[in-house]
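Please treat every number below as a calculation from the coordinates, not as lab data. Worth saying up front: this structure is predicted, and the values here are computed from it rather than measured. Cβ atoms are built from the backbone, for glycine too; each structure is taken alone.
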Structure I
């Protein structure tokens, strides 16, 4: 059976926390996340572990958990190498690897990889074409491979539906989800990321949220998307960073019930799966207590 948009379940975990642990500890945590009932774990690519190697090691420590890249950069490897990595993991772990691909961001592409950012949409189309025609003479998977795209705007969202399983929007408020669903159509995967802080203290929660948001607010792909949604300078560029209103729209905080409401809002607006990123004052800490609280929501979603 092939990996489908329903394979991931309603709730997953998006985390950099595993990269911050020794791999043997990360494997134990992945097994615990699986035991809690989450359908998928999403891991990033930027300044942490190489995601194909990391996913392979984490898949080997679990039995049914799906590992997804959120997001593997097309500038980090050739299309042929990307396709080979995907096929290698899919052959070893059938229906348990979802390749999320993105164009990344100009500062990362030019600063980390020494490449030209170019035209993101055209680059993605050419890259997918190259992946599809790439050679692979090794023992291949018996099940179809699965991929999705990091997509925010209408053209990339449509491409996600046309050429992949669907889209994985990151750093988006709930208001983006119905727009994404309309652009994707009814059948494609829509799996937004949702950052959360388990704190009912507004000052404490917003401080953690602003720390998280500070990097992303400097990346035009995200700020341009927020502007498309109607957010202006009065929210994006205040003296203290993003406004409270924007912080609250991007990062859900409060009680478990309040966080549940945000997750449910995405699902009600058309999401198939929500990948929750738990934030804390210590980014390297494993937030297992919070993962357990989130897992208690799974039966009600």
Structure II
């Protein structure tokens, strides 16, 4: 049985920049707002399993998902057993999102060989399934999803996981992903949003956040499969910005979320972008909660 994370959630990487005590208070507030699920990443900040435990402890009903935990950061048994432990401790409220990350973080930062990421993921999942665990078990088997963009990783998401978590994708990708993983697997799509109706400032905020992703081959190659040119990506043209980031009024954002649902997403996790990249966007989160989960 796949975990129920609702039709919408929040995705944010901003919590790593704030003290743990403040993060606990934020998690409690998000839970009170009614957000069904909070997604957190793994890069070079907090350990995502420790962070998830802190967030789950501070909330009562909100699920926590990793978007994503890197397979290069720990061995398969450690990952499997961490997921089981969190689900047993917090009544099945943890969703494991796994990914192969990127060449830069894998080879330059972690010093691993990134030459065959798909093969590595397949073998990693097999070893997870073969792991030993000799402790109290959760009531339900923990769910897992894979960060998936291209056809082969989407196929693996259907074969060896409970679904897919595409990130930095246009609505058109959601339709392709649904067709690839089939009707019964969980499709949880991330969507960046900017609540700003001024085209110039909204796109400026979006570009500042998009810059690092447009320089990563996994995302660039996926967008080129959708018809964007290398020049458009290099220049972060308006067409690219508008396809990836839903900016404008609250209704504009709600329309993009609906478009993903109409294209086949079960769950859309919104990532609020603001010009100040260090501040916690509590008011936008509250406004979105009132419209999406109120």
TODO: Compute mean count of other Cβ atoms within 10 Å over residues 145-152 for each of I, II and report the one that scores greatest.
DONE: I
TODO: Could you figure out which one of I, II the value 13.2, 35 for Rg and Dmax of the Cα atoms in Å, for residues 201-280 alone was computed from?
DONE: II
Task: For 1.7 (distance in nm of label points 7 Å out along Cα→Cβ at positions 49 and 161, calculated) the corresponding structure among I, II - done: II
Task: Among I, II, which structure scores highest (criterion: distance in nm of label points 7 Å out along Cα→Cβ at positions 25 and 257) - done: I
